[in-house]
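Asks: Take a look at the structures below.
Coordinate-derived values only; no laboratory data. All of these numbers come straight from a predicted model, not from anything done at the bench. Cβ atoms are built from the backbone, for glycine too; each structure is taken alone.
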Structure P
């Protein structure tokens, strides 16, 4: 039996956050995903974090700046929860006892719109 696809009007609306990440440690996509989830659960709790519908779309490594590794990331979240996710990520300052800085560069409704921030 073929599964029915929800019409666009009934799907959850998402926005995409473009993030700038500076880290002393080399990060993989799995490491970044665990950083995002840990910081959101720590600050907002499990109940609110489950409403965010977080998903890491892409993690792009940029050139190294002195002793920091620089990355750009695209993170998908549910519309209306962008500010909560941004506040959680701003409070993250270390990972595995290494310093990390995550700042939000921009918010877009489509992945294509995120390309102007990267």
Structure Q
């Protein structure tokens, strides 16, 4: 079995005009999916990333530069990550297809997590 990260991208303004009731309904969808995947032994953890600005550190020009992030012109931001366990990329893809992120947003990315040792 391998661990896969589901990278949950969305438009920067995706949740700006969502009512509290609608937002809670979205959260309930995610919680229900996490509970189902946990019961199946597939869900290994995850985190919602803060909507507050972060920083991008860039050393590409020979000097280390620090910029505010996310950039306003970005079409998508990384809103969170979830970790799942699967027997391969095809199985991880099938698990990810049921993720409510694809109901409330348009896409997610699946990446295998390699051990650092």
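Asks: Assuming 8.8 is mean projected area of the Cα convex hull in nm² as calculated from a single structure, say which of P, Q it is.
Replies: P
Asks: Now, a different point. With distance in nm of label points 7 Å out along Cα→Cβ at positions 79 and 95 computed per structure, which member of P, Q shows the largest figure?
Replies: If we compare distance in nm of label points 7 Å out along Cα→Cβ at positions 79 and 95 over P, Q, the biggest value is for P.
Asks: Hey, another quick one. Quick check: 1.4 is what I get for distance in nm of label points 7 Å out along Cα→Cβ at positions 31 and 103, calculated from one of P, Q. Which structure matches?
Replies: Among P, Q, the structure yielding 1.4 for distance in nm of label points 7 Å out along Cα→Cβ at positions 31 and 103 is Q.
Asks: A value of 40 was computed for relative contact order in percent (Cα under 8 Å, 6 or more apart); which of P, Q is the source structure?
Replies: P
Asks: If you rank structures P, Q by distance in nm of label points 7 Å out along Cα→Cβ at positions 39 and 87, which sits at the top with the largest value?
Replies: Sorting by distance in nm of label points 7 Å out along Cα→Cβ at positions 39 and 87 in descending order puts Q first.
Asks: From P, Q, which structure was distance in nm of label points 7 Å out along Cα→Cβ at positions 23 and 47 = 3.1 calculated on?
Replies: P
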